[in-house]
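J.: Multiple structures follow.
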Structure P
Amino acid sequence: MSAPAQLPAEQSEDGRFVSQDDAFRGWLRADGSGEYHVEAGRYHLYGSLACPWAHRTIIARTLKGLESTIGMTVVDPLRDDEHGWAFRDVRGETRDPINGFRYLREAYDANDPHYRGRITVPVLWDTQSECILSYSDDDIMRMFETELDAVAARPELDLYPARLRAEIDALNERIYDAVNDGVYRAGFATEQKAYERAAREVFAMLDELDVRLGQHRYLFGDAPAETDWRLFVTLVRFDAVYYGHFKCNLRRIADYANLLRYLRDLYQIDGVAQTVDFDHIKRHYYMTHEQINPTRIVPIGPAQDLSSPHGRETLVRR
């Protein structure tokens, strides 16, 4: 997610931050219908370890065991002022091995040379058609979860079970509005009332979720679903970035008895910790959003130990 300065249309007259809609939204279908078919090695994910929206898709790719099927290139966490996300050969990032792009903007230009929207991650690239299949993180995550079982190492993992889909979709929407997008609406607000409204909505929802997670190990019972991972990417960034940088400072996640242990529980699931890079996360937010942090100084803390025992195994099943 980029700062509103990259797209002034995302700043409302009353100081609110309003995210843009997605434009390129193709769909990959397991049944072979449509333009895009399931083929190992055909699709490539341009992602970011800093961005929570991209992080969702990286987690789904990891949990489903799609690493050998869907290649991935990680962008530099520091966006170029003029061109946006860049590919650089430094620690944790790579050059683009698919197209040799220097900037992610080149992928958008390949689809539409007249595109003037915000350049975002993630991007799912079709190497056969040489175009963007989708840049919607919601769609990419769902496709990874439901449409690629034929080429997944863990096809049995169901993050979007049929019996829970209506509940998942409803809670996804509430968590997105109040928490995932809420921290951005607080952090990028340019008027006091807009900031306070967004920040209070964040904590009202976190309070509600903390109570819910006192009853069940995960949001829908004894196994993580898609919604848990959509929440996780905000929780894992909260104390390091959103608490201070985005002024969401009524409480830390560390101050919540259930949310903290829940965060540790998810973090300790096989493969997940490897998708979390606090260096990328902190450098991106503190060094990219100069209108919020003009000194670009990156804080040394907070000290966190997400590997500590969480003790959530004892919670009753739904």
Structure Q
Amino acid sequence: MPTSAEIHLTHWLLFFGFVLVALGLDLGLFHRKSHLVRFREATAWTIFWVTLALTFGLFLAPRWIDGWTRGDTAAFLTGYIVELSLSMDNVFVIAVIFQYFKVPPAWQHRVLFWGILGALVMRGVMILGGTQLIERFHFLLYLMGALLLLTGLRMLKSNDSGEGADFEKNPVVRLLKRYLPLSQAFDGERFTTRVGGVWMLTPLALVLAVVESTDVLFALDSIPAIFGVTTRPFLIFTSNVFAILGLRSLYFVLASAMGYFRYLKLGLAVVLIFIGIKMLAEHWLRAWLGEYLTNVSLAFVVGVILVSMAASIWVARREMGGPKAAQ
């Protein structure tokens, strides 16, 4: 039997260093000036981040970390795909937020950058806290499984696309408007501005706060989901980070093609239900499938997501074809 991967402080520090370098290059070099991110550019960046994640899980980690097994690779890939898929649902909500607050496309990348930076910190804290709690109270895994099962069932019944949302009722928006000075107009891509000698937050800062609060809500689904795949902090954190780092480019790829992914929420609901059942029945499934359980989970998650996306695209193209497509 191969031993479990031995994760040391050096591994954590090197990975944190990689994240800081990636974020620094993104904002300081490649996106130094705000501009409209075109579909081709966004697609290239999405391919880059996905390739980097796959390279890490399939080639770098097995050679870099002592004791890294095929099970660790499967757990990382499953976690990454689950988190990336759930991020797609987050993308559509962010698109509604930008549309509601009328954020110019050229400034959206800056909001996403700082929003994702905040998401990395918040999810890191949640993962650390969740790991510590589960080590002390293992039964919490069953509670998370039940939560995911209920969430998935609720998503199956929900047709809410976010359209018609009134973000003025958002608690974060109401709190900021009540206690902090807010300007009425954008000041370029700035989050603060000076009006009449008084420093004020711009509407772009308000949008950033809403995006951050939205990510917290999505994390309440995604963090339990990743614990359903593995309870190892390093695998959980790295798969989350790679998914979040690719979220910005993924947004610009998907935001203009939301109509092509109408069944994605259905697929995500099925995935959450599957992971919830897996967490609740882990003992019996592990006894039945043994070390193949992680591989089966990976195959199921990938299959459901691909089928839901393929069905969405097929139906959308048939509708675009009109009467001719039906013949």
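Nothing in this text is a laboratory measurement; each read-out follows from the coordinates by a stated rule. This one's a predicted model, so the numbers in the text were calculated from it and none came from an experiment. Cβ atoms are built from the backbone, for glycine too; each structure is taken alone.
J.: From P, Q, which structure was relative contact order in percent (Cα under 8 Å, 6 or more apart) = 30 calculated on? Don't skip to the answer; put the middle values down first.
T.: On the way: P: 19; Q: 30.
Clearly, the read-out refers to Q.
J.: Right, here's the next one. Can you spot which of P, Q the value -9500 was calculated from, given it is helix-only ellipticity at 222 nm (-39500 (n - 2.57) for each DSSP H run of 4 or more, over all residues; to 500)? Let's see the in-between values first.
T.: Working: P: -9500; Q: -23500.
Answer for the origin of the read-out: P.
J.: Could you figure out which one of P, Q the value -0.50, -1.13, -1.31 for log10 I(q)/I(0) by the Debye sum over Cα atoms at q = 0.12, 0.19, 0.21 Å⁻¹, for residues 136-271 alone was computed from?
T.: Label of the source structure: P.
J.: Quick check on the output: 1.7 is distance in nm of label points 7 Å out along Cα→Cβ at positions 144 and 280, derived from one of P, Q. Which one produced it?
T.: Working: P: 1.1; Q: 1.7.
Structure of origin is Q.
J.: Ranked on FRET efficiency 1/(1 + (r/R0)^6) of positions 48 and 168 (r between Cβ atoms, R0 = 25 Å, to 0.05), which label among P, Q comes first with the largest value?
T.: Comparing P, Q by FRET efficiency 1/(1 + (r/R0)^6) of positions 48 and 168 (r between Cβ atoms, R0 = 25 Å, to 0.05), the maximum is at P.
J.: I've got another one for you. Taking distance in nm of label points 7 Å out along Cα→Cβ at positions 88 and 208 for each of P, Q, which is largest? Walk me through the numbers on the way to the answer.
T.: Working: P: 4.1; Q: 3.0.
Checked P, Q; max of distance in nm of label points 7 Å out along Cα→Cβ at positions 88 and 208 sits with P.
J.: Give the label, chosen from P, Q, of the structure having the highest value of Rg/Rh (Cα atoms, Kirkwood Rh). Spell out each step's value before the answer.
T.: Numbers: P: 0.94; Q: 0.98.
Evaluating Rg/Rh (Cα atoms, Kirkwood Rh) on every structure, the highest lands on Q.
J.: Turning to a different aspect of this structure: Can you spot which of P, Q the value 16.5 was calculated from, given it is mean count of other Cβ atoms within 10 Å over residues 120-127?
T.: Details: P: 23.9; Q: 16.5.
Checking each candidate, the match is Q.
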